[in-house]
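Next up: the structures, one after another.
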Structure 1
Amino acid sequence: MKKLLIYQSYYIPWRGYFDMINMADEFVIYDSSQYSKNGFYNRNQIKTPNGQQWITIPVKNSHHISEHQKIRETEAVDDIWRRKHWNAICLNYAKAPYFKEYREKFENLYLNGMEKKLTEINMSFFKVIFEILGIETEIKQDYEYELMGTDKNDKLINIIKQSGANVYISSPMAKNYMEEEKFKEAGIEIEWMDYSGYPEYNQQYPPFEMGVTILDLIFNEGKNSRKFMKSM
């Protein structure tokens, strides 16, 4: 049995995203899909004394995004965001129990990173976070497969077949468009991710907020982070 996850790359996403990846044998980054504003491709939230705060990577032509522009084609306007985001993280996490332990890793990503495209930026963070959490899932890009089909369901099924997988891990949000019968006919089992029941951890600045970036968990729990993940 081989489990496959097909998903867009997000910017320092929350722990549920990394649980889905860890549950899979292979993770296909589907960044040939359309970029849309107000998604998580280029932004996420950190925890501050005043609640949650968005940190966003500004992208080129953000007010005139083409309806055909792919996520992997979308680039950051410049590198100014790197210093701004790192300063915000330092300001709000400097006193977190494990910030000093991981500071160098993330400071290097932010201040010495050269990536311009969102996919490349997100993957650079994935590599470090995978190492910290012990995730060994194989990563591939969607262009490594032949993208065939007239609709999203057919394209997903064809990628799954090409990968040799027979179980597809999916976010519950996909229930809005997925035609489960098509997957069943293709001999593919769908395993729906369940985001409920995540335990709280020692988070700064009560009350507890669930949907913040994985960095919040790492800086507050360090090597104990795995204990607060479902798949570990």
Structure 2
Amino acid sequence: MAKLFDHSILRPDATRREVVGFAETAVRLKTASLMLQPCNLRFAAEVLKGSGVLLASVIGFPHGNETASMKEYQAREVLRLGAEEIDMVMNIPALKNNEKSLFFADIEGVVRAAQGFKVKVILENCLLNDEEKRRACEWIAQTGAAFVKTSTGFAAGGATVADVRLMCAAVAGKCEVKAAGGVRTVGEVLAFLRAGARRFGSTRSDKIIEEYREMTVDQRQDFGEFVTDLGV
């Protein structure tokens, strides 16, 4: 269950002590990754060393309005600092203006810089209508990105089951879907999994995983096709 989660601490005021605490929790739980602001990567890497938990970071965050070359530079910098996955915010105005070449360049530069590491592209769905969400996913799926992601968690809205379902249909199996922003309970996780999400960004990973641990084996059967630790 923990491998579905990017345990995240992205608050701009997060202290080193808080970041280390999140890193220690990620190691204890064996989450997929620990998601951090770039300035916190260097010392968090020491905590994660040898744990199997990936070190991950954000670029173009939280608005995505940097130029394509700026984002590519940011990608190279976070990789230099040890990042092994990247979540980036797409160029929202380029989508709304139907500037396809600019939209593609924005993401392809980061994918190129990532050199095979997974790139997850954040749409910020609360700022888009359904046609824009669908078009963004179709375009992102052509760039080599590994995931489309619902939200930063810093705008007016977060993940919804309807959006995840729409995104999953739009990418048509070419990449996966990550839900982030407002996913708070294990029951919500199950609903998002059924809608097509395959990764979650959360500050509450430990609380959700504890809920899962407290379930009976029979209750866990609903998660059978999504997790591999049933009965443990």
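Comparing 1, 2, where is mean count of other Cβ atoms within 10 Å over residues 150-157 highest? Max of mean count of other Cβ atoms within 10 Å over residues 150-157: 2. From 1, 2, which structure was helix-only ellipticity at 222 nm (-39500 (n - 2.57) for each DSSP H run of 4 or more, over all residues; to 500) = -10500 calculated on? Corresponding structure: 1. A value of 0.80 for FRET efficiency 1/(1 + (r/R0)^6) of positions 102 and 166 (r between Cβ atoms, R0 = 30 Å, to 0.05), calculated from one of 1, 2, originates in structure 2.
Once mean count of other Cβ atoms within 10 Å over residues 6-13 is computed for every structure in 1, 2, the highest value turns out to be that of 1. Which structure, out of 1, 2, was relative contact order in percent (Cα under 8 Å, 6 or more apart) derived from, given a value of 17? Derived from 2, not from the others.
Here FRET efficiency 1/(1 + (r/R0)^6) of positions 22 and 38 (r between Cβ atoms, R0 = 30 Å, to 0.05) was derived from just one of the structures 1, 2, and that gives 0.65; the source is 1.
Computed from the coordinates by the stated procedures, all read-outs in this text should not be read as laboratory data. Please read all numbers here as calculations on a predicted model, not as lab measurements. Cβ atoms are built from the backbone, for glycine too; each structure is taken alone.
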